[in-house]
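Listed below are the structures to be examined.
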Structure P
Amino acid sequence: MNGQYEVFLGLDVGKGEHHAVALSRDGARLHDAPLPNNEAKLRALYDKLARHGSILVVVDQPASIGALPVAVARAGGHQVAYLPGLAMRRIADLHPGTSKTDARDAYVIADAARTLPHTLRRVDTGDDTLAELEMLIGYDDDLAGEATRISNRIRGLLTQIHPPLERVLGPKAAHPAVLELLTRCGGPAGLRKAGRRKLTTIATRHAPRMGERLVAQILAALDEQTVIVPGSHAAETILPRLASSLRDVLKQREQTAAEVEGMLDAHPLAKVLTSMPGIGVRTGARILLEVGDASAFPTPGHLAAYAGLAPVTRRSGSSIRGEHPPKGGNKQLKRAFFLAAFAALANPESRAYYDRKRAEGKKHNAALICLARRRVDVLHAMLRTKTPFQPKSVHPVAAA
């Protein structure tokens, strides 16, 4: 890879300014100085270094604070690559000294690009869809975290003032009927005051099939506790606000999911991804962001290792032997593969493989990890050939 470049520019990106170190092919320093984070200065440096030959710009953060250097480099016709943080830290240990400075980090990035090109990751050139998707998925991740926080707060308050009611409403805290009941009626006192008729009217409007049963469970739970716990009055005023906030957050997630789906449809690999059982809009978008077209992974094993799904062999003499679950890997990608494998249990082929692993004595999570690893083989082939998923009876490779 490095044979086609004359200049290797390492950028340790920052909010206000970056630090830039440029090395020639033989390791000579062509530039080593802070670089303001604005288009004019970036373009001037790229033009100056271009006099020495073709440039490879390498950053340690391709998005967020590193988005402008990447965009300016692309606009100037220069190639861009990304050095992951974990790889950078390991490579830094090979260099003398233990200091941690922007200048040293920029040099490590540039030298890794020059001498260890296999450690670099490709930054998809000109793929505006992926950039837009990354922003939307990041926002959706924030909303998911906020929804979990509010839901846990609601359950915590109910547990504190009325445990029987929490056992009924807690597991359904995000259901529209429960949120509407809490928003309009409040806590235990408000629900008791509203009465069966009003509660049934509200619940059946948002849950026609389970509305009456839910109200019966609520009233039975209210009868289990007659004592009023200190703090109940304040909880009556807080619970409606929390329920309203959670409802708004969930509505935003629905809107974001629709936007992600529309944007995902514009990507040529979207239909390939979502054709695989268990991969929906959110998991498909996350896999697409982290993997792209899988061209950066020569084999399915490389992709599995990157996702933290490949077992790690540990062997030392005769005392330490065996394979263990990996502790590293891309956690977001691993979670996406795990959730997709869980959702795929409705597929007969995936279910049969999962049941076979359970019969071998593996626990639920371990069997799902095995299924996810097997599906990586299929997914890698699908992305590399741009071929939608085909059942086993049609395509022998698609075993998961």
Structure Q
Amino acid sequence: MSKANRMTALAATALLGLALAGCQKQQGQASAQPAAPPPVEVGVATIEPKPLPVIAELPGRTTAYRVAEVRPQVNGIILKRMFREGADVKAGDQLYQIDPATYQAALASAQADLQKAEANMQAARNKAARYGDLIKNSVVSRQDFDDVNALLKQNEAQVASAKAAVDLARINLDYTKVFAPISGRIGKSAVTEGALVMANQATVLATIQQLDPLFVDVTQTAAELMRLRQDLASGRIQSPDQGKAAVTLFLNNGGAPYSGKGELQFSDVTVDQGTSSVQLRAVFPNPNLSLLPGLFVRARIEQGVVEGAITVPQAALARRPDGGAYVWVVGDDNKVSQRSVTTERAIGSVWLVSDGLKTGEKIVVEGLQKIKPGAEVKTVPTRVASAALPQAPLPQAR
């Protein structure tokens, strides 16, 4: 082989070696594993037991503290109305004047009858005294003496009856002046001067309502109330200080809560058969009369406090098709897994959990849609954890 042919063969061999090396390099790069994606960032909350107020937010209506319907107690013509409609009146203020003429005459007649009866009684008493002396000397018979004493007793009874008639006539005369039975705000008058009114008529003359303080009547389901009582009896929930539950009122306009703080007075002893609910009544101060009867309101009642409660934000809890609740728990290796939990009730924006979580565990609150079982995550404090608990003052446990 000539020298030129040998050089050509060497060059071809070198080019083939370079081509083979390039192919092997590309195959090596193709067979290398792809780089793993970075951990997903999620917001987590750490489980920390703390006192939790048990708050029930219930619908209700305001009711006047006391209501008095003013009606006449005698018949007659209204001579004068002595109040301004919509004004405040005090107990004992005169509201109406009914024509007293006939009742004054009746009183005068009853007083005359009383004087007549007293005169007859005095005559009978004197006669009985004389017969007492005569019977000792046997001047009069025993029968005459007994008849005189019986007549005296009859006259005494007539005097007592005449006195009662005088009292009744005076009472009827006093009833011609219609007074306010309670202090409060009086509404419109149903009658004017010259109207004929009848004793104990169905139509009220006016209505007086005491608005300070004011009642708020709310309803709660019987099941919730019974569960609360069981928790209180078992000690799981501590009752408020001195057994008085504080109540906060919200008007229907969705604004700030009413400034006055109320107190739960009692719960009814009868369950409404139509709604299976029980009525609760709270009392609120109303010094400025800013609350009126009949308003639709929402009452937030602090019914107790759970000591050492474990709670999770509502955003952290999910449910399976069968209704079972679970949360995503971050392990020590920063990998997430599902954990079944048992919830008792929703309070504010959190769930009260009775089983399934322990102190110090971390649960995922934000980024749930980005994780799956076994995924590695990067944890950051959630922004909603601090706002998860109900924003209300805690009552003091007994």
Structure R
Amino acid sequence: MTSSPSAGTAAHISDPVQAQHRILRVLVASQVLSGAGLAAGVTVGALLAQDMLGSTSLAGLPSALFTAGSALAAVVVGRISQARGRRPGLATGYLTGAIGSAGVITAAILDNPVLLFTALFVYGAGTATNLQARYAGADLAAPGHRARAVSTVLVATTVGGVAGPNLAAPTGTFAEALGIPHLAGLFILSGAAYALAALVLALWLRPDPLLLARTVAETKDTEATTGTTTAAVADPSEGRGGVVLGALVMVLTQLVMVAIMTMTPVHMHDHGHGTAASGLVIAIHIGAMYLPSPLTGWLVDRYGRIEVAAASGMTLLAAGVLAALAPGDSVALLALALALLGLGWNFGLVSGTAIITDTVPLATRAKTQGLIDVSIAIAGATGGMASGIMVAATGYPALALTGGILSLALLPAVVATAYRR
């Protein structure tokens, strides 16, 4: 069941284009904040678990847990958005992420691994919400500009996402001054960032983009029905094929990206690099995940979803091969490999999101998008959990090379879809 558009939504129905500009500005502001919140789990989550447990084999567990938490959050945020709109759904998700950050800090103080893992699961809500926000940017966008609208929201994450990991050392020093373990410092930043992102959305994401998009669509349907008695009926098999392809692209890119990214700080730590060096590499990686978004959005709208999805698989292969061959003491080569890893993920996310938005009707859009993001989150959790086990058994180079080869599975699906079209 969906709620009726609010009074604010109705007031803006005459100019949805102007409303879209405002919505994008608010989403950009919230993404700048939430980008900083993403940094903690990626940069120091594995190191915090390794420090508590004294074992590398479970160092991938934090990534698996907060990614699994994001899977549950994706369902909840999607359902809240479907029923009440994007604003309450996104605000709830970010607030939950802030609560999880506070739990991680408490676990670090108490040196309690069980509480740490529970809190990381809750913290994952912030990751899910950060990704769900991209859909809000596309709700009111014209079909030929959807990828660019998605990319506008994604690129805003770059500011906080790049700054966050580079604050690992100073936030650690700040945490120690408060009597909190050094590695938990970034979670102080993430908690504050997620809470502020929730506040920005709760106060200013008006009109609600999904509710307004529904109202606009209903108005157009009414006008079309009045003007003609016949209407074109979409081929449902084409819609299902688009959903499957879009989901596959995003699931595989997430699996490969999370697996390699999660163990890179651990790999660097084992070769004598400190948190500043690993923070720099992760910052470059996150920058590559989001900063190219405007160009990617233009490429997707200009040259097609299928072509950019194929480029995603090839870029991830290059990233995996380079990470496998890079010497452990080479920060520069690892940074380049992680930059390619982020770029390949960006290609996959923007093209996959555009495919999904093109093929899912407004009546079920938020719910379907939430379910697809569950698959993405499960893939990330699998990659995070398996990465630690694989590195402990075979080493980081084998993990990176396996991830690169796995990304090639995108190409047969993309070719088959292109052939059908």
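Each value in this text was obtained by applying a stated rule to the coordinates, not by laboratory testing. None of the values given here were measured: they were computed from a predicted structure.
When helix-only ellipticity at 222 nm (-39500 (n - 2.57) for each DSSP H run of 4 or more, over all residues; to 500) is computed for each of P, Q, R, the one that comes out at -29000 is R. Can you tell which of P, Q, R yields 81, 52, 49 when Cα extents along the principal axes in Å is derived from it? Derived from P, not from the others.
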